Structure P
């Protein structure tokens, strides 16, 4: 997938679909989550959920084409912007078999300290790993 170094495969489950056999719009959030968790694990080297230290503040999804229960979806995920305490991620979803564009999305995650119950600055370590992986500055 052009422009995305990290691409996750997501099989569509029957339970993801509605009565017409289309994936329900709410389930796209789960598809994005699969790619986001893959990014946290593969790029930042995080393993346990307790290490993630982020909360989602915003998600936008532009739906381009319906997804059916028998399809497999590829989800490209990249960081496009790093703020003081926030990270903006972009996603592209495509049908694996045809390359058909399914959706584009964007999320804003906030670096969060659960012990202090407040946002914190994105660590220098995370910032460097994301900048190096996605070629941003």
Structure Q
């Protein structure tokens, strides 16, 4: 059974490219063998991540994320059983939220900077789908 999980967290340390690259590298190495796909959005010290795969594998990964010292204020935004993957082309795609076109962000947010803590999981998922459609996601693997 496939599931999709969406969560938001804050970076523990001041946001650096090295921390984000570390998360992306470990995700890409781990995810291939576990059949997990997804996308990681980052910016302003916030991570918004969607992960898809088998229920056991996704739940195990989320359990590890909850214990990961690079994250704090982790909030589960969305969890559902799915019939197909939306982010199947990425072992872990990436989007820098600070470089998005403001009009895309304003479509889903009250402010020109997206705050996933202030919107529903459905809104965050809709943003991720739009980013996929507009080719804003990089790192296809």
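Bear in mind that the values in this text are calculations on the coordinates, not laboratory data. Worth saying up front: this structure is predicted, and the values here are computed from it rather than measured. Cβ atoms are built from the backbone, for glycine too; each structure is taken alone.
Miscellaneous remarks
- Structure responsible for 15.6, with Kirkwood radius over Cα pairs in Å calculated and labels P, Q on offer: P
- Entry that produces 125 once volume of the Cα convex hull per residue in Å³, for residues 49-120 alone is calculated, selected from P, Q: Q
- When distance in nm of label points 7 Å out along Cα→Cβ at positions 97 and 113 is calculated for each of structures P, Q, structure P comes out greatest.
- Of the structures P, Q, the one that -6500 was derived from, the read-out being helix-only ellipticity at 222 nm (-39500 (n - 2.57) for each DSSP H run of 4 or more, over all residues; to 500): P
- Which of P, Q yields 1.00 [FRET efficiency 1/(1 + (r/R0)^6) of positions 33 and 105 (r between Cβ atoms, R0 = 30 Å, to 0.05), calculated]: P
- Top of P, Q by relative contact order in percent (Cα under 8 Å, 6 or more apart), largest first: Q
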